[in-house]
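Every read-out reported here was derived from the displayed coordinates using simple, explicitly stated rules and does not represent laboratory data. Keep in mind the model is a prediction, meaning the values are calculated, not measured. Cβ atoms are built from the backbone, for glycine too; each structure is taken alone.
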Structure P
Amino acid sequence: MDSVLDLEAARLRRMTTSQKLAVMQSLWRQAWSLKAAGIRGQHPEWSAQEVAAAVREIFRDDRA
């Protein structure tokens, strides 16, 4: 029986570049949404702009 990782790797190999990009973008949007929700939970008084700025800063710092 194939492991889950083997099955996922085979699935990824069958995907086109544009499909892989779509998956990556979806994962990025999910990560952004989850981080924004966490920040809103910590700072319910912040505006949407303040939350977005904090998420941008966190994501920018994670790239370094």
Structure Q
Amino acid sequence: METENTTSWKYKIRSFIFQSVRVLKITKKPDATEFKTVVKVSGLGILIIGLLGFIIQMITTFIKG
């Protein structure tokens, strides 16, 4: 006899697998220009976040010191 809890997690796993397979079926490999654009945008985002963190760290260092 299966409890409601057991059925619930089985349903969640089955649903997750179904959705994952559906996503993999509709995805495509990016071409070279699309890949380069994603790399540039990601790198720029990382650079901006790092710079903001550095500036905040410098400000707090000057305030404390």
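-28000 is what came out when helix-only ellipticity at 222 nm (-39500 (n - 2.57) for each DSSP H run of 4 or more, over all residues; to 500) was calculated for one structure; which of P, Q is it? Each step should come with its number before you reach the end.
Working: P: -28000; Q: -31000.
Among P, Q, the structure yielding -28000 for helix-only ellipticity at 222 nm (-39500 (n - 2.57) for each DSSP H run of 4 or more, over all residues; to 500) is P.
Between P, Q, which one scores greatest on Rg/Rh (Cα atoms, Kirkwood Rh)?
Numbers: P: 1.18; Q: 1.37.
Answer by largest value of Rg/Rh (Cα atoms, Kirkwood Rh): Q.
If FRET efficiency 1/(1 + (r/R0)^6) of positions 8 and 48 (r between Cβ atoms, R0 = 30 Å, to 0.05) comes out at 0.30 when worked out from the coordinates, which of P, Q was used?
On the way: P: 0.30; Q: 0.10.
The read-out was computed on structure P.
Can you tell which of P, Q yields 3.8 when distance in nm of label points 7 Å out along Cα→Cβ at positions 24 and 56 is derived from it?
Working: P: 2.2; Q: 3.8.
That value comes from structure Q.
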